[in-house]
Structure 1
């Protein structure tokens, strides 16, 4: 039986709750589970994936865990949930390794949005404040293409039809260097902005680019946690678990060395 006070709360907070339903971590969970509905081979449920597991001498469960701990989709999910639950100050500081200063994002908190579903592209991570919109492309081993970046620019343009914001496109990768396979170009954290601005020409005007490694990203989170070591209480305990568990998974995936 639903408490009457809860119903009154829902009525008063309807707008906020609708946002929670759309952008909350439960919705993110459902969205990522849907991925496996469309691609059951990752669950070792297709003839080919079962045969591949047998060739490796793996059981279905062993093959599943090997895949899920090496693929980008589960990693994207963990990163999104982390950024959804983490305090807004930490979400903001997570952009520092990309060369983004908090003052650039405006005074309002930057929040995690559920990735948009458009035909041409879907951002791995979508963050937004009242004045800034940030897309993060997450990479493990896969290469990037210039055409993919242009689709991100197009996505910014589509979303600007509802509300204009500053445009940011960031790249989070294991390696120091990111390769654009279709343009035969490479860039690192220091050269991302000039290299991409030159490669994109007029298409890249008004877009701020940035690049960082998983190690730099993790070190920044650890620094934030160290700054809060004197804090006590359940909130501090929850943050310690949230960050510790996330970094542990990154370490298991061999994405970081901190």
Structure 2
């Protein structure tokens, strides 16, 4: 399966455009490809963050990539996707069984609202939501954040799909995509104005590695995208290609 920093309120980061059109190389579809927008975030970080901050974050990034170089425990295509019941952004329990009773399910894991790569990736999927639903597929996004934080993120990014809370990363752990961030990252997070422990409701400092799964109504994983480098995300065009091959 495919393998492949944080925008905050801090003045270290220049604003990043979240428009659906791009001045970069024009895409072949009417929507901009995601990669140039992700690269812009990285470029802003490199240009503006102090060297000690860059060194710490880049070392952590290298650590997660090294851990998942050979990921034997990550769920494979054609495997049953674990059933789940997770609260949505308003606290209402949402089950995989109920979602799959309506059609195939697209599940994307993101680290949290504090991660600009996650925000822009979710916005990119939102831009294609009508195409996704036209194929009879429902989309949900999952993070370890508490429901209140998820609701704030959902409203800020104007997302029209469910955002679920996997507090403690229980589901992500079953899938083999959990990474414990080094302790050095905590002080950097707080420097940028957020506390992961408060957002997630625990002190584990664990986050899911970004991953996206297409689940058939039979409960089996039809397609999977996993990327240890969290600055890279699935292109929405690839998602649409998956759906066309259902």
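No value in this document is a laboratory result; all are computed from the given coordinates. Treat the numbers as computed from the prediction; the structure is a model and nothing was measured. Cβ atoms are built from the backbone, for glycine too; each structure is taken alone.
See the values below:
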quantity	calculated
Among 1, 2, structure where FRET efficiency 1/(1 + (r/R0)^6) of positions 42 and 210 (r between Cβ atoms, R0 = 35 Å, to 0.05) as derived comes to 0.70	1
Comparison of 1, 2 by distance in nm of label points 7 Å out along Cα→Cβ at positions 202 and 226 - largest value held by	1
For 17.1, 50 (Rg and Dmax of the Cα atoms in Å, calculated) the corresponding structure among 1, 2	2
Which of 1, 2 yields 2.4 [distance in nm of label points 7 Å out along Cα→Cβ at positions 130 and 162, calculated]	2
Label whose coordinates, when helix-only ellipticity at 222 nm (-39500 (n - 2.57) for each DSSP H run of 4 or more, over all residues; to 500) is calculated, return -15500 (choices 1, 2)	1
Origin of the value 3.3, where distance in nm of label points 7 Å out along Cα→Cβ at positions 146 and 218 was derived from one of 1, 2	1
